[in-house]
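Please treat every number below as a calculation from the coordinates, not as lab data. Keep in mind that this is a model prediction, so the values were computed, not measured. Cβ atoms are built from the backbone, for glycine too; each structure is taken alone.
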Structure I
Amino acid sequence: MNEDRIREIIRSVKEGVLGEEEALEKLRRLSFEDLGFARIDHHRAIRQGMPEVVFAQGKKPEQVAAILEKLAARNPLVIATRADRDDLDAVKKLLPEARCFPDARIIAVGEIPEPGEDDPYVLVVSAGTSDQPVAEEAAVTAELLGLRVRQLYDVGVAGIHRLLAYQDLIRGAAVVIVVAGMEGALPSVVGGLVRSPVIAVPTSVGYGASFGGLAALLGMLNSCAPGIAVVNIDNGFGAAVMARRILDVGK
């Protein structure tokens with residue numbers, strides 16, 4: 001249920017096509033739907049501008065499929081993150097049109113919006129090849145949210161000349177998402193080059209003293225470059241949603 005659907009119900013009542021009781025019943029189902037194992041938040045698209053997103057990790061494939069089926073019935077596009085092959089197989093039994101983005105571990109059902117060629121772009125930067133799964137989660141999520149996305153991968157600080165060779169691309173971005181593990185230094189370098197907002201994503205990539213991404217997280221939180229926001233470890237999805245909200249505010 002989104003704003004367009006509510007307007008449609010209101011118009012139908014006004015034009016006499018839909019009775020008041022029938023309209024009331026449709027609106028009763030607006031807030032949430034109880035599946036027993038999950039309570040689906042159908043109101044979220046109205047509150048936040050996008051439907052509830054399914055975090056597949058830890059759920060049974062059948063549960064992921066059932067939730068997506070209910071969401072897809074009321075929204076033009078729905079997605080599941082941290083999904084695997086078993087999740088996709090279960091989803092396709094109910095929703096054969098489902099698409100998978102394996103590198104990003106994302107399943108999408110519905111029509112993917114097309115950004116304009118002149119829209120401002122979000123640049124997703126990753127430090128190393130090992131960081132790319134998280135970077136892909138950010139990039140694909142941003143694309144599914146209708147954003148124009150560019151990517152710049154494997155440009156970490158161990159070879160800083162690789163990053164500096166793309167300064168025009170970096171400075172042209174409306175928002176830069178920077179994904180890095182190890183010591184998490186890359187967002188500070190990028191933050192010192194641009195005037196646009198930088199969203200830093202620490203990853204769990206690294207040896208023992210990285211503490212599963214905690215070292216990168218703390219390094220990013222302690223950055224001396226202003227204008228950097230930090231999301232949780234491996235949370236490419238959250239970075240993309242933040243980028244979308246930043247760009248929405250600028251409209």
Structure II
Amino acid sequence: MNLAELTTDALSKRLGEGPIVILLPVGSVEPHGPHLPLGTDTIISEVVVRRALEQLGEAGIGALIAPAIPYGVTDYAQGFAGAVSIEANVLTAFVRAVVTGLLQEGFVHVCIVNNHLEPEHDSAIRAAIVGLGARASVACPLTRRWGRTLSDEYKSGACHAGRYETSLVLAAQPGLVREAMARQLPARTVSLSRAMASGQRTFADMGLDQAYTGAPAEASREEGAALIARLAEMVTVEVTEALVALKTQSLPPSNA
């Protein structure tokens with residue numbers, strides 16, 4: 001299941017058995033309120049790819065999981081302890097190198113699974129696969145296609161370390177959630193998307209003095225499990241569509 005746990009001989013055998021897709025989780029090191037870990041975005045991406053791997057297997061599609069990329073562009077969280085941001089061009093170059101390296105190993109498709117939703121980060125990730133066509137894709141809920149399938153809080157934009165992300169981490173790694181703290185936090189209604197559109201450039205500008213917005217006290221494992229399933233479906237569809245496109249591209253030209 002995990003590329004990093006295979007030996008070179010085991011990987012060679014897997015690649016020789018037929019086309020293999022590889023899922024590349026991406027996240028960040030960033031504050032997520034007083035109740036969630038700095039690695040929340042990476043944790044979400046990792047649990048989503050594990051669930052997607054099951055769905056792909058059920059569809060007869062072979063896949064492996066690459067080691068996660070746990071750093072990203074986190075400029076909005078500046079000023080809080082644990083906001084480790086890298087420049088967008090550096091992230092693009094690094095992700096591009098990883099993706100092309102995986103393709104050169106013989107993987108038929110690389111799907112980057114991103115759950116760090118800072119716009120500049122998403123743009124940097126997407127820039128990394130420009131020109132690769134159907135050989136690489138990005139699965140991220142920032143797109144309207146997938147965002148509209150998620151919870152009301154997510155769609156409101158008030159979802160950084162709120163009910164949405166707290167539910168996801170409760171379902172993925174409950175031991176990492178400071179649940180008693182989460183139950184004490186008052187709901188915040190600051191929409192990140194609207195605040196960003198208005199020109200506010202940091203959580204501090206938005207008045208998010210504890211680096212969260214939304215309603216973490218309302219989170220549940222059940223909601224988190226449902227959200228993981230929806231995000232995994234996003235990955236499965238992105239991969240399936242890319243494989244169809246690859247197959248179409250490889251067909252010989254018609255004589256008609």
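Some observations on this one:
- Taking Kirkwood radius over Cα pairs in Å as the criterion, the top-ranked structure out of I, II is I, with the highest value.
- Computed 2.1 for distance in nm of label points 7 Å out along Cα→Cβ at positions 90 and 106 - originating structure among I, II: I
- Structure responsible for -11000, with helix-only ellipticity at 222 nm (-39500 (n - 2.57) for each DSSP H run of 4 or more, over all residues; to 500) calculated and labels I, II on offer: I
- Given 15.9 for mean count of other Cβ atoms within 10 Å over residues 146-153, calculated: source structure among I, II: II
- For 12 (relative contact order in percent (Cα under 8 Å, 6 or more apart), calculated) the corresponding structure among I, II: I
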